[in-house]
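As structure tokens, here come the structures.
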Structure P
Amino acid sequence: MITTHFTPHTMKYKHLSQKEREEIFLYLQEGKKRSEIARMLSRSPSSIGREISRNSSVIDRRKNSSKKKKKHYLPDKAEGKYKKRRKESKSPFPLKNHFIYRYTIGYIKEGWSPEQISGRLEYDYKERHEISHECIYQFIYSKRGKEMKLYEYLPRHHTKRRKFTGRKSRKGKIIPNRMSIHKRPIEIELRVEGGHFEGDSIVGVGKGSALHTEVERVSRYLEMRKILQKTAEETKKAMIDIFSSLPLKKTCTLDNGCEFTQHEQVSEKTEIDIYFADPYSSYQRGTNENGNGLIRRFYPKKTNFDTISKEEIQRIQDIINNRPRKCLGYRTPKEVYDELCKKYLF
């Protein structure tokens with residue numbers, strides 16, 4: 001009986017060396033079988049078989065030969081193939097591991113920003129899974145990320161970041177009995193209690209339909225309604241519909257657009273106090289301006305709202321309200337608004 005020194009269950013595996021590859025080459029030249037070579041090198045027959053199969057090379061240079069090209073085992077070429085595979089195997093998996101990769105790609109395509117993805121991943125899985133937003137950005141703009149065109153899903157993908165300054169209020173009719181923002185309680189400015197909203201209008205193409213939006217200052221919770229035209233009557237109806245459906249509402253701050261001239265009727269119907277920002281001071285309603293910016297990702301300027309259904313608008317509202325926000329500790333606006341309702345109403 002032939003005994004070997006190979007003990008697969010007790011011996012720790014070690015990669016073949018350059019010297020062993022040269023010995024394999026010489027043994028093959030002598031006509032020895034793979035099992036014999038394995039015994040002489042104290043290796044597993046399957047290891048020797050894989051080595052010869054993987055690292056053999058075709059040396060027949062005749063391009064038009066109809067015969068099947070034969071492979072030969074050459075130690076130098078075998079070593080080169082081995083080193084190339086080792087280098088490729090050590091390349092890091094994109095975005096750390098399969099779970100983070102699938103999680104990140106999925107939410108990028110949902111329109112989440114890298115910061116939202118990074119923050120929410122840490123919020124949901126604590127220390128088990130984490131990745132920085134910068135790492136996600138680097139992947140998006142890597143060769144592989146560009147091939148997947150992931151940059152197209154970013155909320156803003158300008159080559160240079162632009163400062164958001166909002167838009168100026170239009171000149172219009174004087175708002176009757178308007179109450180200035182400077183009379184607004186300091187608690188609203190400090191965001192120390194819920195139920196305080198900021199409102200505005202998003203216009204579409206031409207003089208057709210538009211959107212009226214309301215954003216809660218603490219939670220960033222968004223409500224929006226389609227209006228047939230940006231008129232005082234239509235805006236009043238939209239505001240009454242929004243605030244009548246909300247469990248927690250206390251005040252609303254608006255700009256000086258003429259569509260808000262019927263604010264007193266809104267206040268009477270909904271029992272909320274309405275304040276007005278200073279003219280040309282959109283920064284005083286920054287929460288709403290930011291919310292409108294999120295909506296513009298779905299409905300850019302010159303959008304024809306006549307062609308968009310109420311169901312579609314509700315779908316976009318739900319998407320925005322269920323995305324995590326950095327300013328909320330990567331909780332979602334809906335989660336925070338629901339917590340505020342429980343705190344102040346129950």
Structure Q
Amino acid sequence: MEAKNLKSEFKSCHQVSPKAMFTWKILQLVFWVIGLTLLMTMILVPALGLTLFWNVLIPIAPALLVIATGVWRNVCPLGTTALLPDKAGYSKKLKLDTSNQSAFNLVGVILLLLIIPLRHVLFDRNGAATAIILIVMAAIALLSGIVYERKSAWCSGLCPVHPVEKLYGSCVAYTLPNTHCNECVKCSVPCPDSTLNVKPFLSRKTNIDRAIEIFMVGGFPGYIWGWFHVPDYKGLEGWQNLHIVYGYPILGAAITISIYILSNQIFDKSKKAMLVSLFASAAVSCYYWFRIPLLLGFGSLQTNGVLLDLSQNLPHWSMYLLNVLTTGFFFWWIVFRNKRKTSWSLRPEYAKQ
């Protein structure tokens with residue numbers, strides 16, 4: 001069995017053609033420039049910048065991660081920034097062992113769970129604050145690339161989006177070229193990008209990994225539900241209501257964590273992958289259940305999340321129809337669709353030792 005797996009892994013190694021690599025490099029540059037432009041827009045024209053970031057880019061992201069995680073992994077501006085030192089030959093290329101990799105993953109989860117509620121307090125209405133947090137993350141990404149080997153520290157560890165990539169990206173439609181890595185140096189084992197049919201929350205089992213699994217798989221659906229029951233506050237009002245801002249998501253997470261732990265006790269271990277898929281489907285479905293009506297002006301809370309107000313043009317029942325369709329799609333896609341052994345990207349040839 002081990003020999004068969006090694007043979008399969010060897011077959012997955014792939015070299016990207018020069019033409020394809022050039023096209024992807026252009027796309028990486030374009031998205032990096034778009035990211036920089038968006039950053040400047042949030043400072044100079046905050047209303048426009050906030051709309052483009054929070055009401056256009058962010059609502060698209062979960063669906064993209066579900067269908068083709070490799071697209072974002074290839075063109076993410078912060079990922080490109082993190083890999084600049086390696087490309088320029090200035091990285092110290094320090095290796096992360098399993099325990100440190102797990103610790104970095106935990107930091108990424110903590111950042112995610114801290115930042116999301118602060119949207120209601122600060123980021124949804126303050127372009128400069130949103131720009132600052134993105135600049136700070138870019139600085140961390142660059143510094144991590146200077147110190148550590150390639151994708152190990154930021155793209156597969158500290159990045160607060162990476163836990164969501166792992167949760168949503170278990171059943172992608174397309175395996176793409178890995179356009180950041182010319183050769184595989186095993187910077188992160190298992191590689192989240194190139195390991196066939198990887199189950200990110202089932203592959204390693206340190207105590208930290210178990211905590212991440214419980215928080216992200218079990219708790220994220222409830223965390224999302226709670227977030228959508230909090231309004232956007234103005235001025236100092238949000239800081240005075242942090243117990244509400246964090247309380248609702250934490251309460252929701254506690255409920256779904258309890259359900260997840262109980263389900264693990266009831267169902268056989270062979271059903272663990274299915275259980276993870278069900279909770280991942282619940283999380284992304286919950287997001288769009290609330291987000292799509294809010295984008296179209298049907299939200300009941302005062303938020304800055306409206307992209308196009310169609311509440312006077314569409315019947316209210318149309319939102320229920322959209323909710324049923326999106327929920328049905330994500331559960332079919334992640335849980336019931338005929339799954340192939342896919343990875344986010346193709347592994348390049350291993351570096352010669």
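Can you tell which of P, Q yields 1.09 when Rg/Rh (Cα atoms, Kirkwood Rh), for residues 182-285 alone is derived from it? Structure Q accounts for this read-out. Out of P, Q, choose the structure whose coordinates give Rg/Rh (Cα atoms, Kirkwood Rh) equal to 0.96 when calculated. Corresponding structure: Q.
If mean count of other Cβ atoms within 10 Å over residues 118-125 computes to 17.9, which of P, Q did it come from? Traced to structure P. Please state which of the structures P, Q yields -12500 when helix-only ellipticity at 222 nm (-39500 (n - 2.57) for each DSSP H run of 4 or more, over all residues; to 500) is computed from it. That value comes from structure P. Here the criterion is distance in nm of label points 7 Å out along Cα→Cβ at positions 46 and 230, and among P, Q the highest value is seen for P. Structures P, Q were compared on relative contact order in percent (Cα under 8 Å, 6 or more apart), and the highest value belongs to Q. Here FRET efficiency 1/(1 + (r/R0)^6) of positions 150 and 190 (r between Cβ atoms, R0 = 41 Å, to 0.05) was derived from just one of the structures P, Q, and that gives 0.60; the source is P.
Computed from the coordinates by the stated procedures, all read-outs in this text should not be read as laboratory data. Note that the structure is a prediction, hence the values are computed from the model and not measured. Cβ atoms are built from the backbone, for glycine too; each structure is taken alone.
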